[in-house]
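Asker: Some structures to go through are shown next.
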Structure P
Amino acid sequence: MTHCSVSILNEDYEEIIRHPRLYGTGLESMKWTPYLNLIAKKPKSLKQTIFYQELPDPWKDFIKEQVKPRPAIELLADFMKQEENLERAT
C-alpha cells in the first residue's frame, strides 16, 4: 500500500490486485474490465449496470445497433484490457 494505492493481498501476503486510492468520503470505484466477458454471456444485463450508463454515447450506439451484442461487448472488453480509457475509442 502506498499513499496513492491500496493493495489486496492473499493469505501469503502476495499482492492479488492494486487499486488507486480514493480520497474523500462516500466515494466508490469499480473496475469493470474483469466482468465484461461475463456480461457478454448475458448481454441484456449490460444495460442494468452503472458502467453502461457511463459509457460514451458512441459505444452505447454501437452496442445498441448490434443484432447480437455479445461480440460488441467482447470487443469492448478487449479494448478495456488495453486502454482503460474509453475516450480514446470514440
Structure Q
Amino acid sequence: MDSGGATGQSAYCFSKAPPQHAQMDAAGMVQKCQGENCLSNPPVGTPTMPYGTKMVLGPFTCLSATTGVTCTVTSGKGFVISGSGIADVG
C-alpha cells in the first residue's frame, strides 16, 4: 500500500501461483492482471502479510486469510485475490 508520493495512493497485491496481481486506487477502481506476463519482483522491503493480519494505510484496509487477501477502501469497494483468481468486492 502507498499513501501518496510519486505513484499516488494505491494498494497492490500479487501471487506467484497462480501468477496474477491486482492494483486499486483510492476510489476503489481495480486493475487486474492474470497470467505469466503479470509476474514481477516486489520492491525491496515489501512485507508479506501473515494469515490473520490486517493492514490499514490511508483509505486502504487489507486483511489476510487462508482464503485470500481482501483489500477495500472506505466506500467498501475493492478486491479479493486468492488461488482461485481475483474477484471484485462491493
Structure R
Amino acid sequence: MRNYEVMFIIESTLEDEKKEATIEMVKEIISADGEVEKVDVWGIRKLAYPIQKKDEGYYVVIEFKANADLPNELDRRLKISDSIIRHIIINKDEK
C-alpha cells in the first residue's frame, strides 16, 4: 500500500450538512479499497484566483493508504461531483 494525499475544495456556499456529506463520501470511497489516516479540515479560505466565478472555497486534506488503482477511481468520482470545484491527489512516496 502506498501513501497518498488528496486535497479538495468544496463550494463554500453549501450548507454545513452538505459539506460534511461530501467529506464522508470521499472517506467512503477511500475506505472501500484503502484506509483513511488523517482528515484535516482547513475551512473556508480565499482562492488564489476565481474558479467558476467563486472567490472562496472550503478546503479539506485527507491522508490515506491505498493500492495504485484507488487514486484513479477517486479522481474519476471527484471530477463528476457537483459540490467539489477543484482537487488534487498526490503520491507521497515518490520523490
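FYI, it's all coordinate maths here, none of it is from the lab. Just so we're clear, the structure is a prediction, and the values are computed from it rather than from any experiment.
Asker: Out of P, Q, R, which one gives 0 for helix-only ellipticity at 222 nm (-39500 (n - 2.57) for each DSSP H run of 4 or more, over all residues; to 500) as computed from the coordinates?
Answerer: That value comes from structure Q.
Asker: Determine which structure produced the value 3, 12, 20, 20, 15, 13, 10, 5, 2, 0 for P(r) over Cα pairs in 5 Å bins from 0, in percent, calculated from the coordinates; the candidates are P, Q, R. Could the numbers behind the result be given before it?
Answerer: Values: P: 3, 12, 20, 20, 15, 13, 10, 5, 2, 0; Q: 3, 15, 26, 27, 21, 7, 1; R: 3, 13, 27, 25, 18, 10, 5, 0.
That value comes from structure P.
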